[in-house]
Structure 1
Amino acid sequence: MTETTPPVFLVEALPAKGTVVLDGEEARHAATVRRMRAGERLMLSDGEGGMARCVVETVQAGREASLRLLIEERWSEPAPALRVIVVQALVKGDRGELAVELATEAGADAVIPWRAARSVAKWEDGARGEKALARWRSTARAAAKQARRSRVPDVGEPVGTRALTALVQTSAVTLVLESGVSRRLAEIDLPAEGDLVLVVGPEGGITGEELDALTSAGAHVVRLGPTVLRTSTAAAVALGALGALTARWT
């Protein structure tokens with residue numbers, strides 16, 4: 001498919017105008033993988049709404065790759081009035097990373113890993129858990145660039161059900177996706193602003209005790225449609241529905 005917008009590269013901060021040098025891993029990707037050349041255009045993003053359209057002036061390839069860029073236009077995109085926080089249950093293997101990738105491309109504003117009772121993956125404290133969390137964060141970063149997003153979703157520290165219920169209580173609304181209920185997402189009155197928490201359970205499902213705790217805190221248990229979705233795809237499908245049912249896509 002032909003690209004209609006320039007590729008996005010992430011930087012720590014955006015200068016207001018003039019020229020800027022892109023270096024490090026982003027420059028190596030631009031010069032070696034994307035094979036950017038002088039005269040081509042790319043986008044810089046600070047991952048927090050700031051964007052700059054640039055034209056490449058010079059390219060230095062190799063291990064010390066760098067690109068000299070001229071900023072043509074700079075702007076800042078506001079955060080959405082209605083933020084969607086995806087609470088994704090931990091899953092085994094790369095399905096968790098797939099869930100983060102798809103949710104990011106579909107517009108999630110934040111992702112929180114959930115240590116659900118039936119999660120096979122546990123992410124115990126220590127080096128292994130930190131490595132798994134780093135993979136989720138790297139996945140969100142790459143997916144945001146792929147989707148040409150101005151904001152990279154924050155991937156928070158993993159939480160248990162007690163911390164999750166506290167998040168439910170402070171949200172504008174919380175939706176728990178569950179295939180075995182009759183109430184549909186489209187039947188819920190959705191807010192125009194604030195935090196909408198979207199809870200996705202593990203492959204083994206959310207336990208009765210967890211559902212009781214979440215509903216007692218104010219969550220609504222809903223289903224998306226007539227089919228049963230994998231935990232890795234449910235959030236992305238729900239985000240698409242929310243985009244159509246709210247003003248997020250307008």
Structure 2
Amino acid sequence: MAERIRIQKAIAHSGLMSRRAAEEAMEAGRVLLNGRSVVMGDRVDPEIDVLTVDGAPIPVAADLETHLLYKPVGVISTADDDRGRQTVVDLVPSEHRLYPVGRLDADSEGLILVSNDGELTNRVTHPAFGITKKYLVEVTGRPGQGVIRALTEGVQLDDGPARAESARVVDTRPDRTLVEVVMVEGRNREVRRMFSTLGHEVTRLVRTAIGSLTDPSLKPGESRRLSATEIHRLLGRP
């Protein structure tokens with residue numbers, strides 16, 4: 001039998017709400033354990049019990065964890081690599097088996113999530129949930145308004161059309177331009193291929209935000225574990 005944990009702790013760990021909000025929900029009778037009302041001090045067994053808040057079951061596995069990592073250039077966005085290259089999982093200290101949430105190609109850098117939470121992974125990576133990813137993209141030349149408009153209206157790639165949620169020029173220099181691009185999809189090298197199709201090669205690509213998550217203090221190779229509040233905001237849970 002798994003270690004039984006306090007119900008308010010289990011709810012907070014799931015990212016649904018803070019521990020204080022969980023206690024208030026328990027007092028209001030909104031929390032059920034195996035279909036029965038709970039009281040403060042009750043505990044849940046993650047392996048056999050069913051815990052619901054407002055009728056919706058929530059994950060209570062005690063070993064779920066999610067980290068925000070700044071992936072350096074050259075690191076691979078996989079759990080392991082048969083060529084012996086360093087992976088994002090290598091950079092995140094944990095006692096559990098973790099996996100990258102989505103992808104960020106080896107030539108790119110910036111924020112990526114590493115997690116063992118399957119529900120979170122599905123919600124962040126599936127376009128249907130609309131969680132955006134923001135990038136700062138350095139490209140050759142000076143893309144005009146026609147190029148910026150094409151990014152948001154759609155670019156035809158060899159694996160189908162691709163479209164940015166938004167795009168804007170943030171800095172222009174004689175030989176290169178910095179463009180902020182917001183995407184929902186995350187196909188292989190999608191942003192790079194969009195710019196290439198429009199005549200501008202990407203010389204640097206940095207992911208700066210995943211939904212509500214951003215952390216300018218993280219340096220390449222650094223990571224930190226997400227709080228329950230951050231997970232709650234990322235997934236847009238009420």
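Values quoted throughout were computed directly from the atomic coordinates according to the rules given, and no laboratory measurement underlies them. Treat the numbers as computed from the prediction; the structure is a model and nothing was measured. Cβ atoms are built from the backbone, for glycine too; each structure is taken alone.
Can you say which of 1, 2 returns 40, 19, 14 when semi-axes √(5λ) of the Cα gyration tensor in Å is computed? Only one of 1, 2 returns 40, 19, 14 for semi-axes √(5λ) of the Cα gyration tensor in Å, namely 2. Source structure of the calculated read-out (helix-only ellipticity at 222 nm (-39500 (n - 2.57) for each DSSP H run of 4 or more, over all residues; to 500), -5500) within 1, 2: 2.
Among candidates 1, 2, the computation of FRET efficiency 1/(1 + (r/R0)^6) of positions 12 and 116 (r between Cβ atoms, R0 = 35 Å, to 0.05) that gave 1.00 used structure 2. Looking at structures 1, 2, which one was semi-axes √(5λ) of the Cα gyration tensor in Å, for residues 84-155 alone calculated from, given that it came out as 31, 18, 8? Going through each structure in turn, the value belongs to 2.
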